[in-house]
Structure P
């Protein structure tokens with residue numbers, strides 16, 4: 001009896017130890033199973049790009065906060081509807097994959113969270129299934145195996161699969177790619193349904209960094225006191241400094257249990273509930289207000305082109321800009337699946353029209369347009385900022401861009417003509433791409449200059465982007481446009497300068513500028529002039545037209561755009577030209593001012609220059625030009641005179 005009891009007592013500790021071991025093993029397995037990390041990596045180029053567009057982002061962030069406080073002109077009920085093409089990857093026999101109930105729940109949760117950013121998501125053209133065993137378990141970097149055949153440009157393409165790993169064979173929950181117009185999000189199924197990972201990855205898509213910063217392997221440099229919050233960590237100041245949260249420093253009650261300190265010795269107090277943290281996934285419940293504002297601003301600045309081909313709130317108009325004091329605009333939404341329209345054509349939050357093709361006459365000003373469309377099952381909305389521009393005039397254009405905001409009401413317009421994400425942005429310092437763009441571009445006060453540049457990264461060869469001035473009143477004959485440009489890099493494309501009058505555009509009023517122009521990246525901007533004499537007493541617009549080269553090392557920058565007028569022309573007593581009309585091919589010029597060397601430029605009546613040079617031997621050869629009327633500009637270094645010449 002005693003022996004039997006001893007055996008039982010001996011067995012019980014062994015059994016208890018086995019239970020403990022199995023419990024620890026199961027807990028460890030469960031933690032490892034659920035701790036798939038975020039697979040997103042933020043490159044230095046992406047960070048630099050976000051920095052470059054901060055002036056544009058700030059404008060929309062300010063609009064966002066004004067709307068939230070009910071003080072602004074942005075209607076608080078305008079949710080911008082973002083289309084998502086959903087792909088569910090299943091086994092080759094069609095089994096497995098995310099269920100529709102799980103997908104609907106994930107979207108419902110997503111929209112409840114992003115409503116605070118004035119954003120909502122809807123499925124465009126249903127779900128497409130990809131039945132392929134090989135894609136149920138794949139490695140990041142191999143997404144081309146399905147994006148080449150399952151991808152729709154112009155909207156977010158979202159893929160759900162059973163298992164994803166990174167380049168280090170580590171299980172990851174998902175990742176996004178927002179560079180240019182790649183526009184993809186890839187999610188692991190059981191992460192898509194946990195309530196926080198899908199909003200987290202879309203946060204990356206809309207430019208948010210982890211709250212601990214871009215580097216997942218090092219302690220953040222953001223200080224607890226917030227003194228460097230706008231430059232370090234996630235670059236957002238209402239998210240506390242985060243030492244890189246993990247499950248071991250956040251308990252099941254979502255309390256921070258770590259004791260790390262920053263460079264000043266202050267103990268971190270991170271937000272364990274922030275959606276962009278590495279906290280426990282069940283703890284992540286919200287974005288901060290500044291994070292919501294940043295996502296809204298990034299969408300409005302960079303991703304506003306997203307559109308579902310079969311159901312959208314896109315707008316076409318007969319005309320959206322004029323130099324006159326009023327403009328009648330004919331609007332149209334031509335989407336066939338729309339049954340109801342609500343137009344707010346002046347951005348004041350009130351519905352102005354409910355037909356498919358309304359017309360509206362605008363007075364001078366710059367106007368936002370919001371269109372809400374519905375069909376039998378859904379309503380979506382889209383806002384177009386600064387869409388209508390009427391009578392934005394200046395007779396003294398002198399733009400150095402120091403206080404410039406591309407999206408403020410300056411009357412300037414940037415157009416991505418090709419639709420592939422090729423834009424003009426304001427920037428100071430270097431552009432995001434190495435080996436191209438201005439380098440340490442300083443002003444006379446030894447401060448970094450602000451300039452406008454066409455960002456080559458993310459665009460495609462041959463893409464075109466336009467930067468169009470407000471209306472300019474050319475009040476004097478002796479007027480010229482002056483601008484500075486910087487074109488350095490092995491992939492520089494083209495820069496063209498066009499002028500618009502009442503008759504339309506005159507392209508290439510100066511010779512197009514091709515290829516790299518500076519010898520070194522640190523070289524200064526080059527100044528160029530455009531003769532405006534033929535546009536005297538007219539109202540014009542100037543269009544800078546950039547054509548992207550073959551690669552990303554092709555940033556084109558412009559600065560110091562100035563229309564200047566020489567009010568005191570050279571007396572006709574200084575220059576005499578004869579014979580006029582020209583008999584033969586030679587025009588003779590008598591120059592009384594022998595102290596100052598003179599230059600000349602020959603252009604047509606539209607300002608397009610044909611030849612230029614220094615006046616020598618008092619003769620100008622017109623032999624290469626056909627018969628017609630020309631403008632001859634003579635300059636002695638300080639003053640200028642224009643003469644009409646007939647050949």
Structure Q
């Protein structure tokens with residue numbers, strides 16, 4: 001029987017907020033950063049026992065054991081098979097599923113693969129070209145972007161020639177016509193084909209998985225038009241669904257409890273470089289309902305930091321109308337110089353230097369509530385103006401999901417403008433179809449003992465160490481260096497728990513392949529028990545230096561414990577001069593590592609040789625393992 005491809009299923013899952021789907025059946029309450037709880041609909045639940053995690057895309061009842069992804073929930077609740085559940089979720093979210101069995105399906109799959117490969121090739125090529133252009137480098141210097149930041153965001157340069165990337169792509173087996181399909185080349189009036197992006201600073205636009213799906217190009221000289229040139233929509237790129245920088249910021253937004261929305265690429269990058277990492281940009285398009293729906297998975301609070309001109313004001317007004325129905329409460333931030341002149345976030349960061357992040361966060365505390373902002377900027381001098389304004393505000397409030405917050409704003413509106421605190425005469429927009437049928441109270445299959453986590457057998461330090469790495473993007477690269485392929489193939493494990501070893505190995509494999517750890521994708525790749533461990537991780541966060549310190553100290557402790565396990569294993573062997581010598585070596589090794597671990601905090605985090613020593617100790621452990 002024909003069925004949707006794994007790629008389509010994963011794309012739908014990535015674009016679906018599981019909380020929004022479950023909310024259609026069961027009232028949810030926020031519990032911590034980006035998580036929700038509710039009464040489980042699969043047993044007679046008298047208190048909230050079900051946890052919903054939008055970042056992982058899962059639900060879990062800790063009373064009856066029900067759990068799974070968004071498709072599993074719909075299957076269980078609505079008594080559907082998997083295919084029907086996929087189609088239900090697609091209908092509820094407005095996701096366009098391909099027609100099953102349609103002859104064009106292979107062509108679409110081929111086109112998506114082509115565009116993906118060309119985008120990755122182009123991104124690398126643009127990055128390589130930037131250091132070769134003194135003009136581009138000078139421009140980058142004026143924007144104060146570090147080399148590390150440039151590479152992290154894949155900022156590059158498209159040379160002036162008409163066939164620079166065309167020629168490079170041809171050497172890699174791609175035709176000019178394929179570049180046109182991917183949005184990287186254009187047909188000229190004379191029938192020829194030329195590079196689309198020429199003499200422009202290039203910004204790689206990534207989807208939530210961190211894959212390059214499009215580009216934005218900025219001119220280096222003011223007189224050239226247009227200022228920004230963006231990729232057209234392709235098989236991979238729908239501009240109304242992708243926010244610039246969200247692939248980098250999505251793990252930071254729940255930690256901060258809010259998202260900072262800015263307008264431009266440089267606004268986003270400059271703030272991120274300065275240390276404000278819960279920031280995304282609306283570039284190349286106005287904010288859409290899909291954008292707001294995606295952001296609502298991560299937070300319910302937004303700061304709108306748009307330009308102070310008329311265009312920025314209109315963008316703020318439109319954004320307020322879009323994010324409120326998705327449960328995001330916006331505040332408006334106006335940045336300015338001491339003389340009152342309005343400036344954008346990029347200028348703010350560059351002018352405030354080392355204190356930019358602290359100063360910016362101070363500005364956020366002065367943010368204006370959306371209700372007060374609309375009241376201030378909207379004319380209400382005449383009765384007609386006030387009536388129009390009240391009707392407009394009610395048309396916004398009627399779509400708010402938080403009923404108590406909606407009620408409070410409605411009362412405030414009534415008090416200020418003498419209107420009735422109700423929605424009489426206000427017609428809501430047509431909403432998505434919702435289902436409220438009561439499910440049969442079938443208990444889920446109990447979890448077998450083989451699929452239950454043996455919590456008592458998981459060393460707390462190892463459990464915390466794995467949580468630390470997965471929760472700290474700054475540790476993904478050093479962790480992948482330490483636990484590299486050579487070490488993995490050596491057969492030596494620093495973990496006493498095979499479950500935690502598998503979880504960390506899977507997480508680092510996810511990072512190696514995608515250059516990030518996507519929790520939803522990671523969860524899908526795990527066997528049942530490591531997946532349950534991942535679900536159990538709390539919301540603890542570590543700042544950069546604290547994370548590095550605990551990472552290094554924990555690695556040292558794991559090496560000591562591994563050496564001690566080796567030494568204990570030798571105790572069961574016959575006593576020989578060789579085994580005694582090896583036991584002594586292991587004892588000395590553990591003592592040496594303990595001394596290294598006992599260094600002061602400053603030495604551990606700032607001494608570049610400490611991590612190198614740990615790598616050397618790791619190599620020594622492999623040698624000991626071979627001898628044993």
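Every read-out reported here was derived from the displayed coordinates using simple, explicitly stated rules and does not represent laboratory data. Values in this document were obtained by computation on a predicted structure and should not be read as measured data.
Details
- Rg/Rh (Cα atoms, Kirkwood Rh), for residues 131-330 alone derived as 0.99 - corresponding label from P, Q: Q
- Looking across P, Q, the calculation of Cα extents along the principal axes in Å, for residues 219-498 alone that yields 78, 63, 40 traces back to Q.
- Computed 99, 68, 61 for Cα extents along the principal axes in Å - originating structure among P, Q: Q
- In this comparison of P, Q, the computed figure -15500 for helix-only ellipticity at 222 nm (-39500 (n - 2.57) for each DSSP H run of 4 or more, over all residues; to 500) is attributed to Q.
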